[in-house]
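FYI, it's all coordinate maths here, none of it is from the lab. The shown structure was predicted, so the numbers you read here are calculated from the model rather than taken from an experiment. Cβ atoms are built from the backbone, for glycine too; each structure is taken alone.
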Structure I
Amino acid sequence: MGEYLRPRLRIVGGAFLVGAVVAGGLVLAFTVAGWSPVRAARLAFVLAVLAFGGGLFGWAGSAMVGRDFERMQAHLGTRTNWTEMKSRRAMARIGAFGTGAMMTAGVLEVVVLVAI
């Protein structure tokens, strides 16, 4: 099970951590720019939701029609390196990035609200 789970956790976990760091940086940057910390956290959350939704939608699309796209590319002779598996992996990373950013922005908003 470790051979199966470890690479997947590395892909998703790394993107999750990057999303968390980016969300913290966004909240800090928006606060320094003059936004209230609560509004900064909410805006960071909304941007994170866009990343999560795009990743989820893209992953589902890759899973549904990915093999058909592969067959179409083979038929047309496009010689691209696109595959369903690579597309799903990329979309999982984007979704994990959004999840990490959403969680961090939400926690930062709660911390700010409790501190006020």
Structure II
Amino acid sequence: SDAPRTDDARIKDYCDAFLLKKPQGTVLESNVIVGTNWCQDAGIYEFTMGSDGSKVKARYSFVYVYEDNEWKIAHHHSSVMPESILPSPMEKGDVRRLFDRWNGALATLDSSKVA
């Protein structure tokens, strides 16, 4: 979501929409810090959406607090990971031009242009 969800109605709206996708999450990386009556978990998780099988990888952070004899989420943030940049399609001629460029660099006898 592009909008911060800072009140109960907006948080519920976000969760209702997300749950329609039938997500199942797996933590890929986690960094936990534990304090007195609080803890923090930040890392990367991936969801598989049961509705269509798509996968979404995201950064996350949770802050938990111990209140009224139970652990509660005090704060949660999640950001979808940037899309991978796909290279443009290559053809034989493109590959040959890359070699020619490297070969031209060799002809300069300048190692900074070759490497």
Structure III
Amino acid sequence: METAGTRRGRRNHADGMAAEEAVARHYARRGLSLRDRRWRGSGMEIDLVLQDGEGVVFVEVKKGRDHAAAAQRITPRLMARLHAAAEEYLGTMPKGLLTLARVDLAYVDALGRIELVENAVI
């Protein structure tokens, strides 16, 4: 028998995947190409890794009832882990840590609207 928590968890996972897909399409319309989706480093999973010319963009996607609710899910600890994972990813690139890179945050509300925070520092 499926519990309410299991259903809610499955729905949240599906909503998160849909939000990531919407954000990936948003960046594609801006000319960026997807390098990796849900790349797993030793300390964290990066939702989207995109190619922007010579540079790489690491994107953390958060979904909430509104953009403010999504933004509240970003913590200093999460950002530290995200930056560490990004450094690990850059270590696999030919130019290593000399590769141009940035971290963006993407907030998706209940209506599917996307708000981007480019070069996020928290």
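The table below gives the values:
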item	result
Read-out relative contact order in percent (Cα under 8 Å, 6 or more apart), computed value 14, structure in I, II, III	II
Given 11.4 for mean count of other Cβ atoms within 10 Å over residues 15-22, calculated: source structure among I, II, III	II
Origin of the value -8500, where helix-only ellipticity at 222 nm (-39500 (n - 2.57) for each DSSP H run of 4 or more, over all residues; to 500) was derived from one of I, II, III	II
